[in-house]
Structure 1
Amino acid sequence: MAHTFEAAGWQQYKMEWHDPHRELEPLAREVEVIDRALASLVQAGVLAHSNYDRQKMLAHRQAVRDRFDIPWTAISPRMQRLLYAINAIAEPQVMVAVGIFCGNTFISNAGAAIGPGTSYVAQHLVGLEIRPQEAARARRNVETLLPQVPTARDVPTVEILATDGIEWLRQTEETIDLLYLDADGPQGKRSIYREMVEASHHALRPGSIVLAHNSVNAAHGLSDYLSYVRDPGHFRESVNMVVDDQGLEVSIL
């Protein structure tokens, strides 16, 4: 089944793409919106609960602010919190993010398992970016949150790869617990999302979560993908999270 969560006044919540750390609203309002969003995911059966460590989330945010080189981003503070919280709650052992640009989208997901926002122990965190220069920037950024002397027991394997996401997904032999999609297709076509989820289907399991950014602003270009994940023959539940003008489609197998 398909559902929608829509934050009141989301149309007026405008992200400053070239000022990624600007506060857009009082922190209490941000937390309230995302708490309601998480409650809707619990009600839809996507998440088991809505509890996450808010202080660790803020520690994660501060580390990204201090250490990451982010030329621009469409990830709003609300979206950053939502992505972090979903991962902190779902605790994916294997998380794969496709189309990570400078690494900000990757770390918004992975920040619940590495760096000062760590709230659980993961196994494998993978970021895929087709542009080698941006993959290198993402790798440098992410490395600032990794310990200098990792211990095998506490630190997951973290990989930032300069590669085509569809090909990597087709070839992986791992089970993916959470898959994040944020990649452009040829000439900016967002319809590549469906190709990516179909390429990964052999690696998904019942209970795997797929997150697709731009479910609001790129809804027309994503119509084939959205129809696919909202079909109960493919995914058990799918919820359109309208927390900002970008949106996030959250689907569970």
Structure 2
Amino acid sequence: MTLHTIAVSLNDGILSVTLNRPDSLNAISTEMADELTGVLNAAGDARVVLLSAVGRAFCAGADLGSAPDSPVDAAASCELAMRQHYNPLMAALMDLRIPLVVAVNGPALGIGCSVALTGDFVFAASSAYFTQAFVNIGLVPDGGASWMLPRLVGKARATELMMLGERLPAPTAENWGLIHRCVPDGTVIEAAAAMARRIAVGPTVALGLIRQNLRVGQEKSFHEVLECEARAQCEAASTTDAAEGARAFFAKCLPQFKGN
């Protein structure tokens, strides 16, 4: 697959995916959405995904090109882009079977904010900010923001973000529990990469199941979650990493997980 809008590398189990349209502040075109979806759906032997961006912004939102002349054409174009390009991208991010670490180096706007917040560990530079700017141009948040934000920060704060369309500085985002950590400018990539390296040597199958169970826990009843946990535990227990964990426990040494 030839990539034009992102850069990808796989080293030591870390699949590094970098948004690479700095001249457009990494706005997500339909081409970028498709490239990201394809890479995520073919993660292969990766044990963790590290998502970052080049330039001064993480992502300026969706890039739909020039607006059609009529409202009817604009609506049709918007719906087509969402259903065929942006929604599949968000589904691929949420359905990942391995952990996702995100480094937010600058502004994360619109769907760029939603993309960032799918991370299990989101690091943001202190000067970065998050904005659900849709209302400022007469639109509604998309990219799953209406599902994610109330679960991350509660309905009142989600309403504030979505209806007022104001900037949320990274330090406040950390205080609200929206992200994992706010770090000094210039250190966000290093901080996120350090977390990715830590995750990459962990029990990959178990970590992926934890990721999915956390999501299930937000959607289903307590008793349904118990059943999901039982199935996940059975799958995790069948891995060689679980056997290695038990061996290391009784030997009183650190386990050497292989990711399977």
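The numbers here are math on the coordinates, done by the rules we state, and not lab data. Predicted model, so just to flag it, every value in this text is computed and none were measured. Cβ atoms are built from the backbone, for glycine too; each structure is taken alone.
Given a value of -10500 for helix-only ellipticity at 222 nm (-39500 (n - 2.57) for each DSSP H run of 4 or more, over all residues; to 500), calculated from one of 1, 2, which structure does it belong to? Please list the in-between numbers first.
Values: 1: -10500; 2: -14000.
Considering all the candidates, the number was obtained from 1.
Kindly point out which one of 1, 2 the value 17 was derived from, the read-out being relative contact order in percent (Cα under 8 Å, 6 or more apart).
2
Out of 1, 2, which structure matches 0.50 when FRET efficiency 1/(1 + (r/R0)^6) of positions 76 and 156 (r between Cβ atoms, R0 = 35 Å, to 0.05) is calculated?
Source structure for this number: 2.
Matching task: 0.92 is the computed value of Rg/Rh (Cα atoms, Kirkwood Rh). Pick the structure from 1, 2.
1
Comparing percent of Cα pairs over 20 Å apart, for residues 36-99 alone across 1, 2, which structure shows the greatest value?
2
Hey, distance in nm of label points 7 Å out along Cα→Cβ at positions 60 and 164 derived from one of 1, 2 reads 3.2; which structure?
Values: 1: 3.2; 2: 2.6.
Answer for the origin of the read-out: 1.
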